[in-house]
1. Tell me which of 1, 2, 3 gives 18.4 when you compute mean count of other Cβ atoms within 10 Å over residues 4-11.
2. Computing Cα Rg over 2.2 N^0.38 Å gives 2.50 for which of 1, 2, 3?
3. With helix-only ellipticity at 222 nm (-39500 (n - 2.57) for each DSSP H run of 4 or more, over all residues; to 500) coming out at -20000, pick the structure among 1, 2, 3 it was computed from.
Structure 1
Amino acid sequence: DHEDIAMALYEKFGSEFNEAKIYRIRFTDLIDWVLSLNNFDGTREQATEGHLEQIQAKWVYEWRDNK
């Protein structure tokens, strides 16, 4: 679920990334971070650009809710 992944990324990085920085993350970095999360069982091949964009958007919402 995109929201669960975004919450895990926020917990991992906290306020290190603001909205502008989240949207500037390269997808190659983002997929590496997602794949390294505990309890994530997806694969690199399943991570489409659309999925990564959804994760970024949900991460921004999580950041906004916690700032």
Structure 2
Amino acid sequence: MIGETKPATYICSYCGETNHTFVDPSQGNNQNYIEDCQVCCRPNELSVSYDEWNKEYHVRAKQSQ
């Protein structure tokens, strides 16, 4: 289905809080974008990768430059 997003979580690289986000599969299995933390509002650079074996997305966050 076009436009369907998948829920995912990441840990803020600044405050350590868990954040909920959505991944858009139509943008590919490997994605990079910036999203502000829902708690401390600081920008996190998110790296998204798709795990073919487990059929799920993994999101890693690092401090945005």
Structure 3
Amino acid sequence: MEGIQAVFDYLKREFVMCNELHEFVKETIQFERSLISLLDTAQIKLDEVKELNAHEEMKEDAEEKKLYTIL
């Protein structure tokens, strides 16, 4: 606990460093949020593709059954 207290004391004394740390943390959070947003978008698109593939497979299965029924 002493280590973190030393960091807090330093940041209280060194206002410029406190501001730099704040900016770094803010930018990091913004970057992570943008990555999460991109991952969410990618997941939505992946789910759509999976759904399309499932429909295509169902169509193919139905067509195969129809062909075997005819034969």
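1. This figure was derived from 1.
2. 3
3. Here the read-out was taken from 1.
No lab work stands behind these numbers, since they all come straight from the coordinates. Please read these numbers as outputs of a predicted model, since none were measured by experiment. Cβ atoms are built from the backbone, for glycine too; each structure is taken alone.
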